[in-house]
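Colleague: Multiple structures are listed underneath, in structure tokens.
Bear in mind these aren't lab numbers, they're just calculated from the coordinates by the rules spelled out. Not measured: the values here are computed from a predicted model. Cβ atoms are built from the backbone, for glycine too; each structure is taken alone.
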Structure I
Amino acid sequence: MTFFTSEYECKLDAKGRLVLPSRIKAQLPEGGQELVIRRGFEQCLILYPMVEFKKVFSKISGLSEFNEEYRKLQRNFFSGTVTVELDSNGRLLVPKNMLTYAGVDKDAILVGMGNKVEIWNPSIYEKHQINDPGELSKLAQKHLEE
């Protein structure tokens, strides 16, 4: 089972390649060289092992093509998705249009999110963080005590 957690500071090289931290690589499923990157709902990228992306793919592609709202979701979701592979050095090439979408240049923050990893521009990521422990506590209480 895939289980990504924690935050990792990373650098991209001039070609847009990102070296995955060893703890993330260690959590990839057996033969997990094939990965999927998609545009996130926030201004970030989402990295999935192929086995995890297939679960999401199944849900989205299973929506009725006869519903206009579903088609819009499918079109925008799948057009913002690309398959990549880790090279022999544990790097993945992030397409330029994806880096532009996320505002990622040289520095990135990778955030383990259970079955996926978010890739953020550090300054954009900071804006999405909860800095008040009380706010975090209220949010946890609201959603975990349901």
Structure II
Amino acid sequence: MKIVIGADHRGYRLKENLKKKLSAKFEIIDVGTNSAESVDYPDITALAVKKMQSGECERGIIICGSGVGASVAANKFKGIRAAICHDSFSAHQGVEDDDMNVLCLGGGIVGESLAEEIIITFLSARFKSEEERYVRRLNKVKKFDEE
């Protein structure tokens, strides 16, 4: 699976450490930032989600200070279903029930070990496409992109 990862300055160190660990299992496209110098999270978010909208990447991970800004910004893009998950249950349920395709993390909230566990859970989960109620709900959400 090809994934995109990006972080602002507050998520930079966590991104770099996670990238090293994840690259053994996944193909990773890193859209920055590439230093701890201040950068605006909407810029990094846009770079990440555009990789998904183009079809280049299947899932995305965006890290900012709290995860909130990245989540808000990512959800402004058509076809993106992003959520902050600071626990494994939300990470897999978000994919299984809601077809979440972008995981947002707070670099100042979760440590590296927990972040890695959450990411692996997120990337391993699959949408319950065989269950009518989840497909029905997802289709209702997708209609919001057209409004």
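Colleague: By the measure percent of Cα pairs over 28 Å apart, tell me the structure among I, II with the highest figure.
Modeller: Numbers: I: 25; II: 12.
Biggest value here belongs to I.
Colleague: Separate question: Assuming 23 is relative contact order in percent (Cα under 8 Å, 6 or more apart) as calculated from a single structure, say which of I, II it is. Could the numbers behind the result be given before it?
Modeller: Numbers: I: 35; II: 23.
For relative contact order in percent (Cα under 8 Å, 6 or more apart), the value 23 is produced by structure II.
Colleague: Matching task: -10500 is the computed value of helix-only ellipticity at 222 nm (-39500 (n - 2.57) for each DSSP H run of 4 or more, over all residues; to 500). Pick the structure from I, II. Can you show the working numbers first?
Modeller: Values: I: -10500; II: -14000.
This value belongs to structure I.
Colleague: Thinking of I, II, which structure, once mean count of other Cβ atoms within 10 Å over residues 55-62 is computed, gives back 20.4?
Modeller: Working: I: 11.8; II: 20.4.
Among I, II, the structure yielding 20.4 for mean count of other Cβ atoms within 10 Å over residues 55-62 is II.
Colleague: Out of I, II, choose the structure whose coordinates give Rg/Rh (Cα atoms, Kirkwood Rh), for residues 47-126 alone equal to 1.01 when calculated.
Modeller: Structure of origin is I.
Colleague: Compute volume of the Cα convex hull per residue in Å³, for residues 7-70 alone for each of I, II and report the one that scores greatest.
Modeller: I
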